[in-house]
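In the part that follows, the structures are each spelled out as structure tokens.
What follows is calculated from the coordinates using simple rules that are stated; it is not laboratory data. Values in this document were obtained by computation on a predicted structure and should not be read as measured data. Cβ atoms are built from the backbone, for glycine too; each structure is taken alone.
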Structure I
Amino acid sequence: MLERIGSNDYKLIVIHGESGVGKSSLVNGGLVPGLQQTVIGTEEVLPVVMAVYTNWVEELGRLLAEGLNRINIETFHGTSLQSPDSIIQQLRQNEQHNLRTVLIFDQFEDFFFVYLDKAERRQFFEFLGECLTSPSVKVILSMREDYLHYLLECDGLRPAFSERAPWSGSVNPMASMDIIGHDILSKHVRYPLGNFSRDDAKSVIEQVTKQSSCYLEPALIEELVQDLAGEFSEVRPMELQIVGAQLQAESITTLEHYWERGSKQGLMARYLTGVVEDCGPENQQVAELVLYLLTD
């Protein structure tokens, strides 16, 4: 992923996978910290992560301004970033500060629930197309793969001259999609995430425990992978993360202790109980209902 962001060959990246496969964890726990420590050529990297789309222009402008403030850069002419035009200008200005901006739209499927009208969604896609024309801007969309087909709207947009976005320098604002060949779902753009194989899951556990100096008995690791993989021989990253956190919280390091504490089912049950309790007694019924609705 970091190699793609550092390459001029990848302007847009679409991370996709099933629910629970670890897309947000990759973004917030791996990608963003990695980018904050990365220099590409002579450019430092400013990652801006957005996951709320109720008013995408205002939210993106706020997040971009906050990110710049953290590295002591003022917004363009001190203006507030409350329009697509001002955001585009700021992104271009960032290049003058040797700054590569990576716009990350996490849980992007939510965007389509907020904006049901295609005309409203069009403004975002025109903005997206304009971002792709800037050499120092990368765009990442992270979303569930069962919503990928919504992105095809982007390929089909061909606005007339009179309809072009005010910030666009081209007659057709979507002409900038030529950069990705008007094929937003091509293999060149997509970055699929899947479940771990048994071997991959075992390797992840061993690496994490080694880095954290938290020893787990080899027999426990084998049993844990077996329980998580089940009949499908695949491990969901989210389940691995939850069970791993619970092992650490309960100081379980041996297979015998793991069995005593109810194995995977016991760990998951206590984790969920803790989540409900954290919501407070007044919200217990609502929290339990939400968990029930989230189950398959």
Structure II
Amino acid sequence: MQAVAKNILPDENEVVQSVVESLLQVPESAHAAVRFTTLLLLGELGEWMDKHPAVVVKPVLHCVLRSINDPSLAVAASNSLEAITSICRDHVKSHFDILLQVVSALVTLPIPTETAVRVVKGVTKVCSRLPDHQIADALHQLCKIHVDELTRICQVENQSKVVAKTSSDPVDWLDRLASIFRNLSVNAKKSEQHPCQLAITFTWPCLSMTLDKFQTDRRVMERCCRCLRFALRLIGHQSAPLLQPLVTQMVRLYNAHHHSCFLYLASILVDEYGSENDCIGGSHLDA
């Protein structure tokens, strides 16, 4: 049925609604494998649901959210949620507060980082559809979930060695933050403050602390630079207040460890600021 679902025309009005209603009636007492497959199938029907939001989006979303806290269903529910939020983003934006709670719950759920990143990606796309005056606060809350975890890791004394794919691995949280900055799409006027500027300014001290804490770990440095790259691209010239401390730290860490990721990040800065007279010379781009 999953294979068939991918080929169903979004405008189909005779059969699919009955199928979805039947899937939603699968009891919680059903075998975990049946519920797992049900969740995956619901995710495959995202394009159809986008054309029939009044009928199914809300009950399907609630079904998925109920399942995401079940360890045996968390991966399937997360994959389904990413599909639904990515495709039906305009229809689920009224549920953004609930989606934030789900992202927060992912902190303790036993799911792969890749799965969590996909969920964050979908929720970020929903954030992009919020009214302009709501985006800044929504993005701040979305970032704070991951900034708090990174801060917790960085504040552990005598911990500079990373155990990959554990809750103490900063790469996990850096990848989630990078997904936010990479997938947010906002049409901001150059003459106005970018709605994402405050969230990125809030995130910077934590990223700076991560760079210092794990400066000998190439893997963490690469992911941190990747996160910064997406953040800088997102707000463009409005990242100017971060330029001085960022360049100073990059030069210091590159001289100490020669991580090539700093050279790539430097090329992004040159691309963004190379034509700005105020940023040329001194300790800025000529560094």
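Determine which structure produced the value 5.1 for distance in nm of label points 7 Å out along Cα→Cβ at positions 13 and 237, calculated from the coordinates; the candidates are I, II.
Of the options listed, only II reproduces it.
Figure out for me which of the structures I, II the number 13.4 belongs to, where mean count of other Cβ atoms within 10 Å over residues 205-212 was derived from the coordinates.
Answer for the origin of the read-out: I.
Out of I, II, which has the highest value for relative contact order in percent (Cα under 8 Å, 6 or more apart)?
Largest calculated value belongs to I.
Have a look at I, II and say which one yields -0.44, -1.28 for log10 I(q)/I(0) by the Debye sum over Cα atoms at q = 0.08, 0.16 Å⁻¹, as calculated. Walk me through the numbers on the way to the answer.
Values: I: -0.44, -1.28; II: -0.40, -1.19.
Attributed to the structure labelled I.
For structures I, II, calculate distance in nm of label points 7 Å out along Cα→Cβ at positions 5 and 141 and state which one comes out highest.
Sorting by distance in nm of label points 7 Å out along Cα→Cβ at positions 5 and 141 in descending order puts II first.
Taking -21500 as the value of helix-only ellipticity at 222 nm (-39500 (n - 2.57) for each DSSP H run of 4 or more, over all residues; to 500) derived from one of the structures shown (I, II), identify that structure.
II
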